[in-house]
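Colleague: Some structures are shown below for you to check.
Derivation of every value follows stated rules applied to the coordinates shown; laboratory data play no part. Because the structure is predicted, anything quoted here is derived from the model rather than measured.
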Structure I
Amino acid sequence: MAGNFLDTNVLLYLAASDTLKADRAEAVVNEGGTISVQVLNEIANVMRRKMQM
């Protein structure tokens, strides 16, 4: 499976209050890529613990 993998931080920056980071993250995500199960688990953990979602 070739291609780009998206990092946890890139996806978390989509929810950042820093619009510069959020806009850049959106541009990276729009280019496409693969999100691994590990990244999904990390996002869920951060959102649950640090963002209290």
Structure II
Amino acid sequence: MSEDGKYARLNVEVGKDLKKRTKNYCTDQEMTLKDFVTLALESTLDELEGETA
């Protein structure tokens, strides 16, 4: 959940194969696409910001 409990919509276009892979992964892991994208973005940003700190 966001820190302030509020959300913003994020619309992006991805390739069909990536969408299918992501959807299949989420199904296998019993997680929502929203949770997956949030985790992926947070993890990537934490890693990238750590490299510049």
Structure III
Amino acid sequence: MLQVGQQVKVKVLGFDDRGKVKLSMKCVDQETGEDITAQVEAERKDKRKHRDED
């Protein structure tokens, strides 16, 4: 949960039809600001693979 005034790092994913901005905190390392999209996607695939094996 975020607090009012709390600063976070985000990645802009795009815009929807109404002009709303799509943001992701998960795709950015909150300490360094580095884009970790590839790492996040790899973790998601690994979780799905393990879930499907069960």
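Colleague: Taking helix-only ellipticity at 222 nm (-39500 (n - 2.57) for each DSSP H run of 4 or more, over all residues; to 500) from the coordinates of each of I, II, III, which one would give -21500?
Modeller: Details: I: -17500; II: -21500; III: -10500.
Of the structures listed, the value fits II.
Colleague: Let me ask you something else. Suppose you compute Cα Rg over 2.2 N^0.38 Å for every structure in I, II, III: which one lands on 1.31?
Modeller: II
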